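In structure tokens below, several structures.
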Structure I
Amino acid sequence: MPGFSASPVATVAHRPVAVIDIGSNSVRLVAYDRLGRAPVSMFNEKSLCGLGRDVAVTGLLPPDGLVQARDALKRFRVLCDLMRVERIFVLATAAVRKARNGPDFIAEVEEILGEPVSVLSGTEEARLAALGVISGLYRPNGLAGDLGGGSLELIDIADGEVGQGVSVELGGLTLRDTSGKSLKKAAKIVAETLAGVPDLARARGRDIFIIGGTWRAIARLHMAKSNYPLNVLHGYTANARALADFCADLQRVDLDQLPAIGEISRERKPLLVYGALVLGELIQRTGAARLVVCTSGVREGVLFSQLPGAVQQQDALIAAARALSDLHARAPAHADELIGWLDDFMQSAFPDETPAERRIRHAACLVSEVAWRANPDYRAEEAARMVAYAALPAVDHRERAFLASVLHARYEGLSENVQPPLRALLTLREIDQARMLGCVIRVAFNISAGQPGVLSRAPLLMAAGKLTQFLPAAFANLSNERLVGRLRQTAKMLGSGFEISISGA
């Protein structure tokens, strides 16, 4: 079967969907809660079959790998049935498309799964990897690189558009086999191969979005080495030069002595040095400024490619935050009123707010009810941790830290018996902005009780250096010491006075 169409062939689904990815190193099943703009992985399992092992030498998928893959696929079929998966997308990549016995194996797979298999070309794999990056990061601009066991795909992304992808035989298993496990020979192969890839210099000063298990493992080791405060790979960003130096170190040190090496699978560890060779050379040849880890790749690109254009244009962070609101809020409609209420306040107090800041503020409004069912003594801590570690796409680590601080202040005000997580990722100004925003949201919930139909009639505005909470006469009895206390805290963060104004309307 040919690769996935660039045109959507399905609408948004509300039952689980799944992708089965038959790769050169692993065979993996990922089931998602739905086909939408921000799908959440609900089940993820892989079997490291090593189908690409020795394909570059023998031209055949290894017999033991085939046995293991068949067993895994039979299990995946049962699991999909148990999860009532609405649709299964099955794809195969480098090892299967290169091997002489690949077509016979695909026929077996289709019989086991009862689903057609798309054997992706290298350029199609690159395109889907780029769509995965677009689906999982906010307005990415740079070079997407997807390193698998059999091949490396490279493709440029700019302004939501993808370039013409290329696929080269630099996957970890392929490189190990063709070099005869000689790092010196492997380095020569990498240099010569990347020298033949056109337009790599277009990435100079931009980002490289790294995809694939081996590169994710390298990033995890780099995080551990630097004592990074957040153990979330998606969105992890590192200086390109620093990561190139780390890749060079990986080729010289005893890997078993590295922090977090225990988190790397036994099968993956031998491929780390080859992945480091490729990544270091790629950084050198592109002159990129940063490396950004993206855990959404080809599989997520497949789902993204099936969405209608209008859904593709949605902001994935806002879509995911809205899903959390629908799941947790007492009255989900309140979140949109809170957004509008805060829009008016920010226009009066901070008219220079940037679109990026507004976007994160809107997300904060949508997740502002995530902890109302928690024990009251721990709501601030629970809310902060939930947003810090939630499966939110299209948000970087600094923005996660900001959201955590906002939610902590929303539930606890300015007191911090337990400091919000990830505070070290923020500047002092960002900390103050987050606490101020949390205090303002705290005022909103005091007068609305989280219910719609109130905030539009009770604006909070800054004028002439004073914070004023307007209440119509019908809501006059909402004015009490508790509201005064919350306004006082907010005014403190703003460095202003405050008042409550009750109108006759």
Structure II
Amino acid sequence: MKQVVVKKNRYADSVSLMNISEQVSAVPGVENAEVQMATRANRDVLTTLGYQLPKGVGTADLVIAVRAESREALDAALARAEELLDHKGQSDVRYNDLADISPCMDPYDLCQISLPGEYAAAEAKKALALGMDVFMFSDNVSLEEEKELKSLAEEKGLLVMGPDAGVALIGGVALAAGSIIRPGPIGIVGASGSGAQEVGCIIEKCGLGISEIIGTGGRDLYPEIGGVTMKAGIRRLEKDEETKVIVLVSKLASLAVMDEVLTLADSCKKPVVAVFLGSDERLFEKHRVNAAFSLEEAALKAVELAGGDVSSFGFSESELERIADEALQKLTPEKKYFRGLYCGGTFTEEGMLYFSAHNPDTRLFSNLKTKYAETLKDPEKSVGHTVLDLGSEEFTAKAPHPVFDPELRLKRLRREIEDPETGVILLDFITGPGVAKDPVTSFAETCAQHRDLVFIAAICGSLEDPQDVQGAEKALREAGVIVTASNHQSARLASVLMKKLDGRNAK
């Protein structure tokens, strides 16, 4: 039994709707529940699932679609969806417009914006006028609007984090897809959300914590923007009494802007570690900052500068060789290839950077257009050693991002397992209050049924995240998965295994 309800001109952000869908799906007797904005991609998904949408449904409309085993279950699910959409039972103060907020009576210091891009910039201006920092989860904001907003924030001594900012930790509060990392002496300014989170979570694994994570949005180091928020983040953390060490995190961007950022960091009174994934030593030749070339290296250098111990973190070379040899023994000769099934774009890039440097003779394929691999003719079919970013647009146009809904990647995992040439599969997992409630269990259950394959996994998450990271790691290990301490460690092990597979395949 199915029913579709359309809310005309009703908007809610994707993270909130994902959470609502999960809660409605948990209603007894419900077989499937989708609460989504009616974008073209989402309409295609709903049609594929067998729902019939009424004519005239557009991108500004919200759709509730439920399949249940009885009329009673269907009615209960729809009622639950309405309740969650209307925030019934919540005691938080609510406003219909930022203009309703009085700076004197309601002294808020941050506004999180998750509106469609066409409305986001206008609301950000209102928040800045009220003296609030802005965290923009919204995307589809033009570069011109971003520059204008960040210039206005700079004039006021405020921050605009974003647009398309995925992670922040401000005042102990995790925003968007961020983790709840324990307090400590290291502050992070990141143009890569998952990269900043990985650095923070590794720091926590080493026994320290984070003062703040300031997410800049992925375009902050573009020449059109000029690194405004990253520079502002450095200045803010330099003044912060709790911050003793600062870490800068980004993918490779404009060389001129990165040089400006590093020049500012050189004058900082506190130690600064910088990782710009894809860069080399030449970027840092004129600068005093502590250069790092992986997320893990950046985290470990920061821990050492803050007085922590990193001696026991990760695998030694001999341990990698031993683990790889033991894993290889269970692979039959026809199981020849490695498959990396990433959900984090930064993790995909970090892995491919490592493989290109340490497996130069390995022929690598990817759905991404990159100099580190050949482009797959069909992203839906892996060839040889393949590395996939399942959070890229060709996949998320058909389904929600795997960070929020694991189903897309779970289906791909099962398909890779069915390929008789698959031998090694790498998975990354990201936890936090704003992402999937249980990103691991279904994968662990699937892996446990195929112990003739080698599975590698790392969880980017903190001990305070609601997903119980330690329990998730235990479930993976019990399923026969090799659990590593970081994405970099997973790449190191995968690299050794690929070399050994290539050697065996050549015989």
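A short reminder: the numbers here are calculations on the coordinates, not readings from a lab. As the structure is a computational prediction, the values presented were derived from the model and not from experiment.
A few points about this structure:
- Value 42, 38, 21, calculated as Cα extents along the principal axes in Å, for residues 14-157 alone, assigned to which of I, II: I
- Computed -14000 for helix-only ellipticity at 222 nm (-39500 (n - 2.57) for each DSSP H run of 4 or more, over all residues; to 500) - originating structure among I, II: I
- Structure from which -0.41, -0.90, -0.99 was derived, log10 I(q)/I(0) by the Debye sum over Cα atoms at q = 0.09, 0.14, 0.15 Å⁻¹, for residues 238-397 alone, options I, II: II
- Each of I, II could give semi-axes √(5λ) of the Cα gyration tensor in Å, but the derived value 48, 25, 19 comes from I.
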